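**Q** Please go over the structures that come below.
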Structure I
Amino acid sequence: MDTTVDLDQFSALIARPEEEYRLAAEERWGALERPRGGLGDLERLGSWLAAVQGRVPTRPVERARLMVFAGDHGVAALGVSALRPGDTARRVRATLEGGTPAAVLARRFGASVRVADLSVDADEDELPGAVARLKVRRGSERIDRADAITEAEAAQAFLAGVRLADEEADAGTDLVVLGDLGVGSTTVASALIGALCGVDAASVTGRGSGIDDRTWMVKCATVRDAMRRARPLLGEPLRLLAASAGADYAAMTGFLLQCAVRRTPVLLDGVVSAACALVAQRIAFRSAEWWRAGQGTGEPAQAKAFERLGLEPLLEQRVSAGGGGGALMALPLLTAASALLAELPPAAVDGAGGSSVDGTDAGSDAT
């Protein structure tokens, strides 16, 4: 298998969302018979959807996918999480069976669910073949004292993420809600974000799975040591992902970049997706324009990453259960924004209605 990764190509391949459609959407909002700005942030969200879809009126969001990347992390052995090391496989099975908050919300809001095991510490037969078909390895090493995975494994995982993004685009997915599952993953994310943002460990270390003060101090020291190892690699994204992240992070980073290449919008969830987005933005700066932040979890590292990315959470619900559940709660906002922009009739002017940017009737959803 060829694991050669050309990161430079992403800057060339990723274009900005189409500005003419954002402006056309704003013109359409202005033609509606309502108080100016009366739909609040839904107007900005609808204009973003128009730009990423490349059309006005917008298409309804109808084929959303919850895409969950799963992997175990060696730092879990230090007791930095309230969850047990090796608990990730159980959480993956619960998601597939519909018994997690994310699975319930996905079902309620009409999003299909897909889980990819990149580095869950489980036997091959513990999870379905479709889930584990791109698995790189079992777990990772402790990032406070060793590389999480090899650079070759990071490249393999990155390309797996690219492949998954292509599969979603080819299947007609019109919005991805990005989730993660992995014990110890918020420690890894905190270290990555702390190193990338140039801040100290205490300012990015949160409570994650609900840890107590003593565990937080252990976690903070682990983040500090991991950041020390990460700093020399900030200019080499793939080596950084190998040394200081893991296969699930590498795959998610590749997935985010290829989604931008394929013009597939993404809703980011918690601190893990924020960390991967920060790495991806360093590879291709324009990629961040294809993403939106679903909700704020209360994790300090997530807030710093979103600030650096220039993204403001659509919701502030402080949901930190993982798996994409927090971002899923923003899905109805996107559905509402697309429906309002597509279906509300412009105010009549001398008895005539408005028209769309491509000349179709403004109240239609013609392609």
Structure II
Amino acid sequence: MPQRLHHLDAARAVLLLLGIPFHVGTTATMILSPGLPAWMANPVLGVGLSFIHSFRMSAFFILAGYFSGMASARRGRMPWLQDRMMRVALPLVASIATLAVIQYHLKVMLSAAWAPGLYGWPLAFEHLWFLIVLLAFIFTYALRPARAWVGDRMWRPVLGLDRGTWPLALLALAVWGAGLAWAGQVLGLQDSETVFEQELVLRYFQYLPAFAIGALAWRLRLGNAIFAFEGRWPWLAVPPLMITHFLLDPLVRPHLGWEADPSAPLKVLDGALACALAYAMSLVVFRVLAHMFDRPSRAVSFLVDGAMAIYLFHMIVTMLVTLALFSLGAAAWPFPTLQWLAVSVLVLALSVLVFLSVRQVPLLAIVFGGQRVVRPAPPAPQ
């Protein structure tokens, strides 16, 4: 029986909840029009958003692949698929029918430019794309062949887990990322909600290596090796990769006085670096969390239980708070970095309150949390 890795529960919650400061920043600078000028001109905000975005979803999908392998092996393929329909597909359908519509109207209030909606429908997906891509990975994993095409011994070097093999792992990921960026340019694919099907295709292939790494980690019993990696190479690889990524990222380039979008060749280079960086940074994050959370925690359990509902509702909370800030004249307030952090904490607190309210209603707990609320049995009469 593989050793229980308690910090993976913390990682699931942390990686989803890091989306709150990311979406707070992007809502105030990219969705709101005119955006908050102090936030848009703040280099700390640009670098912070770029840093979060560089690893968050890749690390999340590594976890998703690992837990998919674990649950599928323990429950069986069909029971596991039924559980995923309950915990992933149902919240997605419920969110499309309700939250996506509310987000659309709030988005139009932030800027009339979003009025066309999604192909004429009053829907705004924003953060909901990850559930669609996650479902695609689930079905992909369910259709995997019974026999592996490549022997298990071949995968450890490709994952950079053996001494001296890390260049192979980074090179393989860099080739994948560069190829995806090049193909996207050749085919004219856009990572934009205005062409939602193209965005989903790009996101699927962007995060496919991460999901595959997580699934391999379970198959090869490499949980400790991946999620508590003791080698030094990720710590040495991250700084130069991250700095170069900052120089190519549209979130950072305007703060350097450059055009936001780099040239086509530099986009291919950024695709290569970003894919390799995401893996190295994920290993670092998992290792840090392994030091911080080495035993069960009630706070972590609470956040894991509420992570889905908190994440689903936080975008609406973010938009409402942004509208309130704008109406209160936040554009003229000083200290944008502190504003960003304070608003992120406020959105998290309000989203937790929404989760606490939702889980009190069994139907809402099912459709937005993907799980039934188990209420304690009443005490037996004396």
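What follows draws every value from the coordinates through simple rules; no lab data is involved. Values in this document were obtained by computation on a predicted structure and should not be read as measured data. Cβ atoms are built from the backbone, for glycine too; each structure is taken alone.
**Q** Have a look at I, II and say which one yields 3.9 for distance in nm of label points 7 Å out along Cα→Cβ at positions 12 and 164, as calculated. List each step's numbers first, then the result.
**A** Numbers: I: 2.7; II: 3.9.
Only structure II yields this read-out.
**Q** A value of 13, 28, 32, 20, 7, 0 was derived for P(r) over Cα pairs in 10 Å bins from 0, in percent, for residues 28-131 alone; which structure in I, II was it taken from? Spell out each step's value before the answer.
**A** On the way: I: 12, 29, 23, 18, 13, 4; II: 13, 28, 32, 20, 7, 0.
That value comes from structure II.
**Q** Moving to a separate point now. Suppose you compute mean count of other Cβ atoms within 10 Å over residues 212-219 for every structure in I, II: which one lands on 14.1? Spell out each step's value before the answer.
**A** On the way: I: 14.1; II: 22.1.
Label of the source structure: I.
**Q** Hey, another quick one. One of I, II was used to compute relative contact order in percent (Cα under 8 Å, 6 or more apart), and the result was 31. Which label is that?
**A** On the way: I: 25; II: 31.
Only one of I, II returns 31 for relative contact order in percent (Cα under 8 Å, 6 or more apart), namely II.
**Q** With distance in nm of label points 7 Å out along Cα→Cβ at positions 44 and 124 coming out at 5.0, pick the structure among I, II it was computed from. Don't skip to the answer; put the middle values down first.
**A** Details: I: 5.0; II: 2.7.
Value 5.0 for distance in nm of label points 7 Å out along Cα→Cβ at positions 44 and 124 corresponds to I out of I, II.
**Q** Consider the structures I, II: one of them gives 0.35 for FRET efficiency 1/(1 + (r/R0)^6) of positions 100 and 220 (r between Cβ atoms, R0 = 35 Å, to 0.05) as calculated from the coordinates. Say which. Walk me through the numbers on the way to the answer.
**A** Working: I: 0.80; II: 0.35.
Clearly, the read-out refers to II.
**Q** semi-axes √(5λ) of the Cα gyration tensor in Å computed as 37, 20, 19: which structure among I, II?
**A** Numbers: I: 37, 20, 19; II: 31, 29, 21.
For semi-axes √(5λ) of the Cα gyration tensor in Å, the value 37, 20, 19 is produced by structure I.
**Q** Given that helix-only ellipticity at 222 nm (-39500 (n - 2.57) for each DSSP H run of 4 or more, over all residues; to 500), derived from a single structure, equals -22500, which label among I, II identifies that structure? Provide the component values of the computation, followed by the final result.
**A** Numbers: I: -14000; II: -22500.
Clearly, the read-out refers to II.
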